[in-house]
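Colleague: Multiple structures are listed underneath, in structure tokens.
All of the numbers you see were taken from the coordinates with simple rules; none came from a lab. It should be emphasised that the depicted structure is a prediction, and the values quoted were computed from it without experimental measurement. Cβ atoms are built from the backbone, for glycine too; each structure is taken alone.
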Structure 1
Amino acid sequence: MDTVIHADVYDNDFKLIDYTHHSSQEITDAVNNVEFPLVHITTNQGIKEYGEEDLVRALLNRATEESKRYILVTDTTAPRLPTYIQKPGRSIVDDYDVAVKDYKILSSRYLEEHVDSALPASKTRNLHYHRSSEYHKQHGAPADTLEEIYDYTRAPSGSPVWEPLYYFIEHDLENILEDYSERIRDALRSWTERGETQNIANQMLDALRVCEFDRAQLKEYQQTDPDLR
């Protein structure tokens, strides 16, 4: 499942994982063209005040009619469609055959059963971070905190943490002379629940500077034994 709908405000072009993005502002009039299964990320406020009510309803109806999987990720267990569900206290849970799952419980169970991460779920529920921690743990590298995982002087050459550096080299060279630490921090903010983004950004920037923002040098640095970096 790699199709995701969300508002443009969440899109800063940087992706820790690759997925197909559809703008919720643009897809409303083209719901029949989007492919299932898909994930739709929004908020109760987005549904009620920012025009996503019709989109949610259309996707619910189409998913129901076609027996397709539509995962609505939102900040309430009872999202309402006030124009269409006017009775107080009723929500889509009452009018549609949907299964409600608590994200914290679901993610904690998945991490416990399928990922051997050294990061606590209470710190982050981002699967990319946990997979990186798992990889570091398997290779005897520091894995207990995000700062340790993004210490490029110790990161294994096959670690997922190297991938963002190539993105910044390939897509953001024109911004290097500006406040690049802030650019990286802004990119990470959409993917990180709390804290540590500044430290991670600084560590990324340090690695980019060591390699002089050059892809070939970064590749060489990545393949260097951590004891020699």
Structure 2
Amino acid sequence: MTGRTTPHRSEIRPDLVVAQAAAWVHVTSPGSCWSGVERAAISQVALAALDDPDPLPPWVTPSSAGRPLPGDGVIPAVVADAVYRIARHASTLTEDWYRGVLDAGVDPVAYVEIVGVVVAVAAVDGFFRALGAPRPPLPAPVDGPPHGVHPPVEPATLNWVVVAAPADRAAAVVQGLSAVPEEFANLERLAAAQYIPMFEMDDQAWNRGTLSRPDMELVAARLSAARECFY
């Protein structure tokens, strides 16, 4: 039986290295609603959830179970609980659960930013997990308060979360993070390296190396189905 060979970091495509390194800096730097230290704590909680060898079921919150998390004392318990569930049990989220998070005091735009951080962390973590390669550690947080800037937002029909106004002018998957454009830009940069650049979406003949567009879409569809990613 042949053992699996773990690729050296130098064997990873340069554009992947650049995009993932940029994502790691991004999730530990100040954002619209959360400071650099808070975003780093959100990232650490997401990684703890993804690494958890004995994960809590989605209906049990870490705070109610007395489960310590890396973000304790840095971000509110309701935020840490939400991050854990988004990272570990994304397919179980419901609109009622989302509304409950807002009712517990989380600002709607701050929630969008949380999602942006968690999905970036999960994307990079998933890449190295699939390779069987060590995941790069998060960098030290970039000190600084949230800048407080975001576009005018409004409720959407296509998404639970608020989106940049005017709503529903774009597909749900495109406008989902539009309330915090920096998060969408980070996700778009990661997607361009790990999937396909946005501007190439309409080109059915586009390929990357030995992978044709149908090859990529087959992998993407299988992965989405396995993770119960529905939109």
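Colleague: Please state which of the structures 1, 2 yields 38, 20, 15 when semi-axes √(5λ) of the Cα gyration tensor in Å is computed from it. Present the calculation step by step, with values, prior to reporting the outcome.
Modeller: On the way: 1: 38, 20, 15; 2: 27, 23, 18.
Only one of 1, 2 returns 38, 20, 15 for semi-axes √(5λ) of the Cα gyration tensor in Å, namely 1.
Colleague: Here is a further query. Of the structures labelled 1, 2, which one yields 24 when relative contact order in percent (Cα under 8 Å, 6 or more apart) is computed from its coordinates? Don't jump to the answer; show the numbers that get you there.
Modeller: Numbers: 1: 14; 2: 24.
Matching structure: 2.
Colleague: For which of 1, 2 does distance in nm of label points 7 Å out along Cα→Cβ at positions 103 and 119, calculated from the coordinates, equal 1.5?
Modeller: On the way: 1: 1.5; 2: 2.6.
Matching structure: 1.
Colleague: Then there's this: For the read-out Cα extents along the principal axes in Å, for residues 55-142 alone, a value of 39, 30, 27 was computed from one structure; give its label from 1, 2. Each step should come with its number before you reach the end.
Modeller: Numbers: 1: 56, 28, 19; 2: 39, 30, 27.
Structure of origin is 2.
Colleague: I would also like to ask the following. If helix-only ellipticity at 222 nm (-39500 (n - 2.57) for each DSSP H run of 4 or more, over all residues; to 500) is calculated from each of 1, 2, which structure is the one that comes out at -14500?
Modeller: Values: 1: -12000; 2: -14500.
Only one of 1, 2 returns -14500 for helix-only ellipticity at 222 nm (-39500 (n - 2.57) for each DSSP H run of 4 or more, over all residues; to 500), namely 2.
Colleague: Identify the structure, out of 1, 2, from whose coordinates mean count of other Cβ atoms within 10 Å over residues 39-46 was calculated to give 17.5. Walk me through the intermediate numbers first.
Modeller: On the way: 1: 17.5; 2: 26.4.
Computed on structure 1.
Colleague: Let me ask something else. For distance in nm of label points 7 Å out along Cα→Cβ at positions 23 and 135, find whichever of 1, 2 sits highest and give me its label. Display every interim value, and only then the final one.
Modeller: On the way: 1: 3.2; 2: 1.1.
Largest one: structure 1.
Colleague: Upon calculation of mean count of other Cβ atoms within 10 Å over residues 111-118 from the atomic coordinates, which of the structures 1, 2 produces 25.8? Write down the numbers at each step before the final one.
Modeller: Values: 1: 14.4; 2: 25.8.
Working through the options, I get structure 2.
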